[in-house]
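In what follows, structures are represented as structure tokens.
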Structure I
Amino acid sequence: MALENKNPWTVLNKEIIYDNNWIRLVHHQVLNPSGGEGIYGKVHFKNKAIGVIAVDSDGFTYMVGQFRFTINQYSWEIPEGGCPLEEASLDTAKRELLEETGLQAKRWTKLGEAYLSNSVSDEFAEYFLAMELTQHEAEPEETEQLQVKKIPLTEVFEMVNTGQLKDALSVLALQKLELMLLKTEIAL
């Protein structure tokens, strides 16, 4: 059996430490791959993370700024949100884009998917490119105090490359789009 198909961890015991509508924190007593006893904490996400890069016909994209409670600082990001597991990811992407920016798109392309921090959580993300945009009224949630900036896409790529953008989903999605454009795998 190949190593990638064999789980080297043995769970001896697990206990739910915290549980709410969005996450569950589980404490595991384990035998590690070397056979030693240890502990492992896992944050289980009850939603998928969805990110959207919206690009207009002039090559501008829309970044969303907000104060993030978890890191205690302001963050610029692509429009993002949580997707209930029973909902189609593209439906959530459309909803989040409208909620946060007021934009709707006629053309959608899935750019990729990833686990965002697989050493401590199972948070899974999917990210999309939205084009052929029309402007409508934004509908932010009560927990969101948002600022939207329209920025040339090339400038946003530079913000990623210089470390000005730090949100993992935004960086991942923007780097994927930049690579796809360089390889001419996609046209805007």
Structure II
Amino acid sequence: MSYTLRGNQPDPSTPNPWKTHSIKTVYENPWIEVSHREVTNPSGGPGIYGMIHFKNVAVGVIPLDDEGNTWLVGQYRYTLEQYSWEIPEGGGPLAVSPLSAGQRELAEETGMTAEQWTPLLEMHLSNSVSDEYGVIFLAQKLTPGTAHPEETEDLHVRKLPFSEVVEMVMRGEITDSLSVAGVLKLNELIRRGQIG
């Protein structure tokens, strides 16, 4: 299953300029599939394409309390070989609604549940090489609880004003794509008075 963003539909008369001649899976695990593809590119020449198919939807959550505070999750990211502060996030199976996955991730990573959920943003995370699709939610009317992170996660949870998180993004201290996009979108909605 792949996702197409709402409102991102091309003119139906616009043909796909790419032609795929062969697809070979070169690596696969429970989360991703990497394929090598022989193609004809838009200029009509022969080419190759390496593509990563994601088997889960990326889901992020920005919890926001009545005082304007939020929570970040810190962890060491193996791929980057560095520490990363992020909104609560994770992956949800394609057969499960992104909202259900977001509710699970918020509870697992922070222990919180929320009564009010608002979709903030849909995005393709790296569309030149992958079909990874992400959804970000705003969670409000929060109830605290006990976090239950996965056994592979060594997480630190930090509560701070949402305005400070915006500044962390602007200073380049938060670089995770779901976090950056979600924080900036929510900040703009707050600025416009669309989120209270």
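Rule-based calculations on the coordinates, nothing more; no lab input. What you see is a predicted model, and the numbers here were worked out from it, not measured in a lab. Cβ atoms are built from the backbone, for glycine too; each structure is taken alone.
To which of I, II does the computed value 9.4 (mean count of other Cβ atoms within 10 Å over residues 67-74) belong?
Structure of origin is I.
For distance in nm of label points 7 Å out along Cα→Cβ at positions 83 and 115, find whichever of I, II sits highest and give me its label.
Of structures I, II, the maximum of distance in nm of label points 7 Å out along Cα→Cβ at positions 83 and 115 occurs in II.
Compare distance in nm of label points 7 Å out along Cα→Cβ at positions 27 and 91 across structures I, II and report the one with the greatest value.
Top value of distance in nm of label points 7 Å out along Cα→Cβ at positions 27 and 91, among I, II, belongs to structure I.
Tell me which structure, out of I, II, gives 3.2 once distance in nm of label points 7 Å out along Cα→Cβ at positions 35 and 155 is calculated.
II
Taking distance in nm of label points 7 Å out along Cα→Cβ at positions 51 and 75 from the coordinates of each of I, II, which one would give 1.0?
Answer for the origin of the read-out: I.
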